[in-house]
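Please find the structures below.
Here, each number is a calculation from the coordinates, and none is a lab measurement. This one's a predicted model, so the numbers in the text were calculated from it and none came from an experiment. Cβ atoms are built from the backbone, for glycine too; each structure is taken alone.
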Structure 1
């Protein structure tokens with residue numbers, strides 16, 4: 001049942017994401033971070049990949065424990 005005053009499409013989107021979410025995404029991102037190495041002295045690509053994987057792994061980059 002969809003609550004009476006809620007937006008039907010937002011509720012459908014929410015339920016769809018809950019039903020088809022990727023539960024292993026966080027673990028895969030953490031594995032990728034462990035294997036991440038800079039290649040050809042390309043710092044920009046390394047940092048972009050690190051930031052993307054850290055966001056997928058749900059890591060708080062401002063937390064000093066994650067340094």
Structure 2
């Protein structure tokens with residue numbers, strides 16, 4: 001499984017918003033910038049990046065959440 005698949009599957013399963021730092025720690029993807037790049041590129045278009053509170057660290061910053069586009 002690729003790192004991109006790991007990030008997408010984790011966010012899909014947990015349905016909460018997580019920052020890059022926490023996703024990196026949870027999924028053991030280092031350096032953290034890899035998570036940032038995966039979420040920015042988001043080839044399938046299901047990860048949304050917005051400012052908000054991270055579910056894990058509770059800091060207000062850029063967070064990632066799995067969201068299916070509604071047409």
Worksheet, complete the sentence: helix-only ellipticity at 222 nm (-39500 (n - 2.57) for each DSSP H run of 4 or more, over all residues; to 500) gets -17500 when computed on, of labels 1, 2, structure 1
Worksheet item: mean count of other Cβ atoms within 10 Å over residues 6-13 computed as 10.4: which structure among 1, 2?
Response: 1
Worksheet, complete the sentence: Working back from 37 (relative contact order in percent (Cα under 8 Å, 6 or more apart), computed), options 1, 2, answer is structure 2
Discussion item. If percent of Cα pairs over 15 Å apart is calculated from each of 1, 2, which structure is the one that comes out at 46?
Written reply: 2
Item to complete: Supply the structure label, taken from 1, 2, corresponding to distance in nm of label points 7 Å out along Cα→Cβ at positions 14 and 46 with the calculated value 1.6.
Response: 2
